[in-house]
Structure 1
Amino acid sequence: MNIALIGYGRMGHIIEEIAVARGHRIGIIVDIDNSNDLNREKFKDIDVAIEFSSPKAALENVSSCLKLGVSVVSGTTGWLKDMHKVLDICSTSNAAFIHSANFSIGVNLLFHLNSELSKQMNRYREYTVSIEEIHHTRKLDAPSGTALSLAEGIKQQHSAYTGWCFDNERSENKIPIKPVREGMVPGTHIVTWDSDIDTITLRHEAKNRRGFAMGAVIAAEFIKGKTGVFTMKEVLGFT
């Protein structure tokens with residue numbers, strides 16, 4: 001598979017290493033210094049683009065690829081308010097698109113468990129839920145996209161919750177999220193269901209970024225040659 005890397009920070013370097021080890025070729029690398037290379041001529045032989053850039057650049061990067069007929073795996077967070085624009089483009093493009101706040105297989109198992117537990121907890125209203133996420137100080141968005149995905153999973157399954165709020169601004173029917181930024185922590189997410197008699201906790205702690213990168217490459221392998229919009233549920237066989 002011929003892959004374009006869009007964004008060449010720490011994640012881009014790890015994705016490159018894993019993709020090459022799995023027998024793929026990096027056809028082009030597009031970063032802030034050569035953004036004009038995202039064009040039809042340079043992308044004519046690209047099978048899939050893997051995009052980990054920045055919230056400000058993601059919409060243009062993804063849209064440009066889809067308009068060229070190049071499928072995209074996007075892991076950039078902090079731009080979901082514009083996601084509908086990408087979905088509209090993808091609906092008329094001969095390409096596929098998948099976005100995830102977190103491509104780690106472990107985190108996607110956490111999403112699945114979170115959804116299933118929330119469905120069961122809908123019956124036990126003595127429990128209340130909260131989310132904590134811990135990341136390195138260079139992470140720009142807060143709460144993390146993964147924390148927001150966890151909150152959305154709870155909201156979809158539990159009728160008592162209509163959205164989320166920051167932990168220090170608690171509101172009725174909202175899921176409180178506490179973002180913490182410290183050191184160089186790759187990422188920890190904790191979902192806690194608490195009552196007067198006990199506590200149930202789901203926790204995922206990343207040891208490094210390789211899990212995120214591996215999941216992104218696996219997603220690229222999955223969407224090659226496909227059209228339409230996919231999620232990690234399809235990639236991992238959860239549906």
Structure 2
Amino acid sequence: MLKAVLFDLDNTLILFHEEEFFKTYSQKLYLSFTDILTPQDFFTKLMYSTQKMIENNGDLSNADRFIEHFAEGMNTPSKKLWERFEKFYHTEFEEFQYLMQPIDKTRDVILNIKKKGLKTVIATNPMFPTHVQHIRLGWAGLKNISFDLITSAENFNYCKPNLDYYLEICSQINEKPEDCLMVGNDPYNDIIASKTGMKTYLTTDAEHLSFELSRKLAMKMNQQTPESNFEGKLSGIIEVIEQLV
């Protein structure tokens with residue numbers, strides 16, 4: 001019996017070109033580190049630390065794993081480095097909204113599901129702090145909606161496509177995988193959840209957009225991608241849920 005619906009965020013609840021966003025984001029972020037890193041060293045560290053976060057084995061939070069590797073070989077303490085990231089996220093991250101395109105009726109879909117008494121989870125890859133996840137939800141038109149769980153860098157110890165990420169969600173919301181439906185646009189990062197016993201819905205709203213960056217990172221985990229149970233536009237998820245409840 002369906003008890004919880006998990007939603008990816010990027011190119012599932014909001015649309016954007018991943019590589020364009022990352023290029024703009026990382027170039028702006030570098031301005032917070034110009035006094036201690038060259039551009040090449042910064043971008044190398046950013047990608048290396050992100051990959052190490054994706055490979056996190058559960059011993060540390062994703063945030064701690066990221067900054068642990070970012071700080072390698074530097075004289076600046078990791079706490080001070082993380083404060084630079086935090087300042088950037090709190091003062092400048094919101095300006096990237098212009099790169100985002102909302103999906104029509106996203107808010108209605110979420111509210112409809114909540115009315116059915118189902119738990120709702122924002123199962124976005126937990127590589128950003130909680131504050132940033134809330135900003136991004138606002139871009140999707142989901143501001144002031146309460147979710148049972150929003151995965152973030154501070155409260156999760158695994159990333160997609162690691163199956164332990166999905167099991168960690170189940171543990172935190174106290175539901176079995178077979179009672180959950182994962183909704184997302186990416187076979188490598190989202191539909192992989194079916195290997196835990198979850199049902200999956202592959203959204204097609206972002207078919208015209210590139211998400212090769214996240215796919216390349218995920219493919220390094222050598223996970224085979226299964227077929228989704230369902231497929232269609234985000235708006236079509238309500239009809240599927242009617243079949244499962």
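List of remarks:
- Origin of the derived value 25.1 (mean count of other Cβ atoms within 10 Å over residues 97-104; candidates 1, 2): 1
- Test item: percent of Cα pairs over 34 Å apart calculated as 18, pick one of 1, 2: 1
- Parent structure of the calculated result 22, given that relative contact order in percent (Cα under 8 Å, 6 or more apart) is the read-out and 1, 2 the choices: 1
- Here distance in nm of label points 7 Å out along Cα→Cβ at positions 49 and 81 is compared for structures 1, 2. The highest value is that of 1.
- When FRET efficiency 1/(1 + (r/R0)^6) of positions 41 and 225 (r between Cβ atoms, R0 = 30 Å, to 0.05) is computed across structures 1, 2, the figure 0.85 traces back to 1.
- With mean count of other Cβ atoms within 10 Å over residues 121-128 computed over the structures 1, 2, the top value is the one for 2, the highest of the group.
Readers should treat all values here as calculations from the given coordinates under stated rules, not as data from a laboratory. Not measured: the values here are computed from a predicted model. Cβ atoms are built from the backbone, for glycine too; each structure is taken alone.
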